[in-house]
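Scrolling down, you'll hit the structures one after another.
Each value in this text was obtained by applying a stated rule to the coordinates, not by laboratory testing. What you see is a predicted model; the values in this text were computed from it and never measured. Cβ atoms are built from the backbone, for glycine too; each structure is taken alone.
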Structure 1
Amino acid sequence: MFGKSGKRAKAPDGRRLYAIGDIHGAADALDRLLEKIDKDAGGLHEAQLIFLGDYVDRGPDSKRVIERLASLKKELADVVFLKGNHEAVMLDFLSDPEEAIEWLEWGGDQTLRSYGVAGALTKAGEDLSRALADALPKAHLDFLNGLSLMHRAGDYLFVHAGLRPGVAVEDQDEEDLLWIRKKFHDAPASKRPDVTVVHGHHPTKKPVDAGWRIGVDTGACWSGVLTAVCLYGEKRKFIST
């Protein structure tokens, strides 16, 4: 609950923030979690939703997830969508499929199928990339290209993976923001940021509240459990499907 300064982290006055972990194509879990948040907040318009990235891959319904999120972007004025490493690699595959061919092994094959592109295990990467580009609605591509790397609200910083210990927030490298794990999780107290970091990226059976960092990736594509942390005033609680 306390940041590096020893003060209790606080959300902006009068705001209820809901940071949602990695969805990974689990569209049904997303729908269920949004229903729970809607009930908890007294309407989605009364909440600020902050999505922490990794919307695609591994699960069966990446296309439906992106469609739902793109709709939310039109409906809610201050919803925040962060980029995850899986969105980054998907975009790399679209621009340079041979360089980013590993995407197919990281769940990209499932994303291709959700967009109606067959042959992930038999066709050349260039052909698959071209087919995906043809199948991807412009609104979905615009959504993916418009993702942010981090978001600050009150005493909280929201990011997909984490921060490089000892490096100022403004000097963080995009690769660390999207990919870092152990070095961030094991950061000594002297090198932790002055904000409480809310992140996904590292799946755990239950959400993690380590005080200075909060992890909300509960492996929805495997477990069916999608988690959000609700932050209001100095309080925090988890909501899961």
Structure 2
Amino acid sequence: MKALINDESGIPLYYQIKELIRENIDSGEWKSGDKIPNELDMANSFKVSRSTIRQAILDLVKEGILTRKKGVGTFVAMPKFEGNFINLTYPDELGTKHTPISMKVIDGDSLKLKPLQLNSGEKVYEIIRLRFFNEEPAAIETSYIPVKYAPGLLEHNLEGRLFDLIISQYNIQLTRYKNYIEPVLLDLYEADVLEVDQSQPALKITKLWMTPQGTPTVLNISVFRGDRCKILFSSD
């Protein structure tokens, strides 16, 4: 493998090694889910320092090509889930599983709830759930719904699609929305819940659902793990 890199090319060694790792993955030599050689073995094979190998691997982890499992090793990342995450609609084959993390009623005076245009003293449901795709944790979804629009909401089973529940049980039409998309860094708690390394990329999508008349009704904030999800834009 040493012969595959050129010390005099002017291209940094870590970058050359990074591209060789990528070629191994693209060619199918290393498949999704495969554990790659450890840093020491790769350093010996390439006859470079472990820090050079580490930099190449960290770059590929940031790109979502590799994934690290603490205390276990580094693996070729699984193919990304693809969907129209902006509209929070996902292919049926990904399932509808949600695991509630926290469900409570809070005061609506918080600045983050300003998009809901609440009156002083209004109460709001805060529902935090872990969204799964094919039994794999994919996103942390936090939903805020004024209590006045959905009395008794927390008495329902909240393991499925909350959007469908609100429409069917409370006859609320949600046809208008605003989306905000931004890259974010995971905090320790989010990384732990999503079962990823904190260095993994993440995408935050904030969506405000409104009635046909423009009344803000549901504020949804979702943090997706970027190593497993990619947004689909389509004209179809």
Structure 3
Amino acid sequence: MAARVSQRVAGVRGLTKRFGERTVLSGLDLDVRGGEFIALLGRSGSGKSTLLRALAGLDRDVRGELDVTGSVSVAFQEPRLVPWKRVGANVALGLTGPDVEERAARALAEVGLTERAGAWPLTLSGGEAQRASLARALVREPALLLLDEPFSALDALTRITVHQLVLRLWAAHRPAVLLVTHDVDEALLLADRVLVLDEGRIDHEAAIGAPRPRHRDHPELVSLRDRLLAALGVTLEEENP
């Protein structure tokens, strides 16, 4: 399945962010096109989440040009569901219009949580809570969906299931997606374009042409994996015969 990429939905030019004497983003340039799936890699502290927060409008203390066209939704590492509202009410939170409950119900159905609409968030499993978070993000039909390591707390099997769900939702709604992750394999399996952030700028970029669904042993992915690990400063030692 190839991405249907359209006009730009977000762009930054010369984006700079400092925390005291420490520069986290240093004149960063980036364009995000409608419908594309981007994964952003980088060492801890490289500015990945800072960039995401700037795009989401959650951090305005930045310098440079930042232009986002259309609505933006965010799903974080922690689902951040309001504990005193039931799951359906969490998905509907902040929505307006006469069909709020119907829209929330459709979003829950898309992530397979129809029967959990009346449940309290604390009764959900980790995977269910993350699916509810995705439903809450996508019910707003965003032009740009920002995912800040939303799979990192999930066990391996649940992560695979949620990966497949995200790709189905992306195919159905076609937002532009920017996924922040530490997992190179995750980036290769999900994204059309992988970026490596280093010293506050995009240091490496790789387009992925392998068709979906993808497998780790696909020749293109094997080659790209080595290149991305090298860009991240990871050196693989050769095994002795």
Looking at structures 1, 2, 3, which one was distance in nm of label points 7 Å out along Cα→Cβ at positions 12 and 180 calculated from, given that it came out as 0.9? 3
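Looking at structures 1, 2, 3, which one was mean count of other Cβ atoms within 10 Å over residues 108-115 calculated from, given that it came out as 21.9?
1
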Given 17.6, 56 as the derived value for Rg and Dmax of the Cα atoms in Å, which of the supplied structures 1, 2, 3 does it correspond to? 1
